[in-house]
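What follows are several structures.
What follows is calculated from the coordinates using simple rules that are stated; it is not laboratory data. What you see is a predicted model; the values in this text were computed from it and never measured. Cβ atoms are built from the backbone, for glycine too; each structure is taken alone.
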Structure I
């Protein structure tokens, strides 16, 4: 596949969760978020939907936090490193489906909406956005909301 301006999105779902989500919707979330940034070269993003235990292990190993979380992002974009098709690896998003399901229930949204938000949120992290400072948080929420509106899931935006 020639990358050109076409982003490559790989979705990996643990077999136990395949029936609970729409893989195409997750791909649309990544693509819309990447397209909104008007990147000059194609990016490759992997999204893995897994269980809480796997996310907890990753969180402990790479962030030093022995707890589960809803989404983690691992950036692998190294300047000048390209795949043979010309695309640049951007990174991987890992979502804990059980945590996402609890979050959806707490926020009063569907699981699909929560997964859309987490996927957009994780993609923004891969693109270098953060929410440590109030101004960064506001900007990230604005970008999340805009992406979710474009894919028809405005109600998924965080309050």
Structure II
């Protein structure tokens, strides 16, 4: 176990410091605005620190993001078109978890580019800007590969989630 990582997570400031209510409102609005242009559903989740069982057990951050994907029921869309953008502030890490309907249509490597420029913004502590840029890029990608289908409805809440 990495002691510095443990301390960084243990003493990390709450997520609300990086994402105050006004920023969260802008993120919610950006999600809602973009979702009308495609068949995807975006869920934005931010966590200040990993739960102790992930730190002690040496579990990967991807495993935590996949767990959050299930806990938030991002998979619960009619066409399996949910996308989780998971931000872990304690490690400055972003994971994007697309559901099967998205994975089948969006080319591999697309998410890494989005994660890359979000990470660059986050390293400069431009939290809101990085989140909004990532959400807009995700909307653009989904608009290209998942145009809105008939009977499209908003299956997931647009409000970002603080874990």
*asked:* To test your reading of the models, identify which of I, II gives 2.0 for distance in nm of label points 7 Å out along Cα→Cβ at positions 30 and 78 when calculated.
replied: I
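Identify which of structures I, II gives the largest calculated value of relative contact order in percent (Cα under 8 Å, 6 or more apart).
When relative contact order in percent (Cα under 8 Å, 6 or more apart) is calculated for I, II, structure II comes out on top.
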*Just checking, which of I, II has the largest value of Cα Rg over 2.2 N^0.38 Å, for residues 62-133 alone?*
I
*Given 2.7 for distance in nm of label points 7 Å out along Cα→Cβ at positions 118 and 142, calculated: source structure among I, II*: I
_By the measure distance in nm of label points 7 Å out along Cα→Cβ at positions 86 and 102, tell me the structure among I, II with the highest figure._
I
